[in-house]
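Coordinate-derived values only; no laboratory data. Source: prediction; values computed, not measured. Cβ atoms are built from the backbone, for glycine too; each structure is taken alone.
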Structure 1
Amino acid sequence: MKLTFFYDGQFWIGVVEQKEGEALKAVRYVFRPEPKDDEVLAFANGPMLSILNKCRKTTAVPLEMKKRKNPKRLQREAAKEMKTRPLSTYAQTALQLELEHRKKERKVLRKELSRSSHQAKKRVKAFKK
């Protein structure tokens, strides 16, 4: 599991990535203007896992062969990662899939609500006659 923070110009965004085998789940959480350490800790201990469990869409990620690396190389890679763009393309894909899935669900719910309200209006008109 990986929690990444970045500033989008207005708010601080936290992206949680969870990799399970070849599947990757990613969830985006918007923080207030500058999150304090306490807020981040409260998020990590509290709603982070429940938000991640609500995510239904995953993206396939190829498995990597794990090989023990030299500690100096790990240190260089960590410094390089801090300088590069915060989100992986796989995480962006997972976020986009989840967004599209929620959009479709909302569309279906809106249609059902619209149909039921339309039918209720017809019943009221028929009752008035």
Structure 2
Amino acid sequence: MDGWKAIYAEYGQEFPLLPFIRAVVGISDANFDTAGYLAAQVGKNLDLAALRSQALAYRLQVQSTLPALPGVNDYIKTAHRLGLRLAMASSSGRLRLDGYLRQLGLLDDFDPIICRRMSCISSRPRTCS
């Protein structure tokens, strides 16, 4: 969201946090056209694809530097030591979640992984049905 906030600021606009939250939280960012909303606010034809690419590049750059939150790895190790299986459920899409878990070295710690389309994604497909 910070990427979009920066883009909105470039156009002298405030990011529409409340409409964004109402349309996105727990659902999908596909429910809110952030670039289209900005174009409507400034009253200009903007290159929407370029704006989306700019926001994505910002998010990926920031995300690539983020570690797991403090304590996460310890909880995962404890769960494994106790013989507990861990599952992941997210409203994010598969590619986003898969990439982030892989970056953190956590992809193999969760089985199953359920994403936006409610399909089972697993590092060990034999557990999916």
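Structure data summary
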read-out	value
Mean projected area of the Cα convex hull in nm², for residues 70-109 alone - highest-scoring structure of 1, 2	1
If relative contact order in percent (Cα under 8 Å, 6 or more apart) is computed and equals 18, the structure in 1, 2	2
Value -18500, calculated as helix-only ellipticity at 222 nm (-39500 (n - 2.57) for each DSSP H run of 4 or more, over all residues; to 500), assigned to which of 1, 2	1
Comparison of 1, 2 - label where distance in nm of label points 7 Å out along Cα→Cβ at positions 54 and 78 is highest	2
Value 1.20, calculated as Rg/Rh (Cα atoms, Kirkwood Rh), assigned to which of 1, 2	1
